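Bear in mind these aren't lab numbers, they're just calculated from the coordinates by the rules spelled out. Just so it is clear, the model here is predicted, and its values are computed rather than measured.
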Structure 1
Amino acid sequence: MRARAVPKGLPKPLVVAVSFDPRVDTPKVLGAWAKARGIEPGEAKMLTGSVPDLTRVCESYAVHVGRNADDGSIFHTFATLVLDAKGNVVARHDGPEVDQKLLDEDAVEAARRSKDG
């Protein structure tokens, strides 16, 4: 996902992907994942952290995460959130597919709110 349509003069959005499995998703693994998808350095941040930190993030944005008892794999809500510079949710899209036009519109709104303070 890329927010492409932010006009000049407005803050450029930052795309952040959060891993839910810090034991597997090391910075090296996340970097390779981004590179394989054509995501340029500086275009997005791939984040992971301690389980308590990830739990707080997930709870803050109503993203549900669990571990499959059979094979230990992670399952989670797939959500794309567009935030302004203060961390306020401008839009939320649930599911793995997000309409690019809607994402662009949300990114412009977030940039406007961020600029206006």
Structure 2
Amino acid sequence: MKQKYEQQMKKGVLEMLVLQLLSEKEKYGYQLISELKEKSQGMFLLKEGTLYPVLYRMEDDGLVVSRWSEPKGKEVSKKYYRLAEEGKDALTGLRNLWETFSCTVDSIMEDGQADSRREDGPQS
């Protein structure tokens, strides 16, 4: 049961995290997968089948733009993604939303813990 809820929570922040990574510099898909894994200490272990539909959707929405690299020697061409202007605005909005969202969730969770401690505390 835990894994199902964890996946739902991760899905809710994936676009914001991808936009954040792309705000640093342009990247190709595997690079994004590796960085998400590394920066999240393994919490975000994405498969290509999860990431690429997100990138395609963000490209359709005008949040990211892509380009193919020129192959050098035996290297294959890679599709690089970068943040579009609209993506920068979306990231700012998502950051603000995340701050409000996470503060609200934390507040509710802390209230629940305080209620639980009162219920478990000494009874008169």
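Given structures 1, 2, which gives the highest value for relative contact order in percent (Cα under 8 Å, 6 or more apart)?
That would be structure 1.
-23000 is what came out when helix-only ellipticity at 222 nm (-39500 (n - 2.57) for each DSSP H run of 4 or more, over all residues; to 500) was calculated for one structure; which of 1, 2 is it?
2
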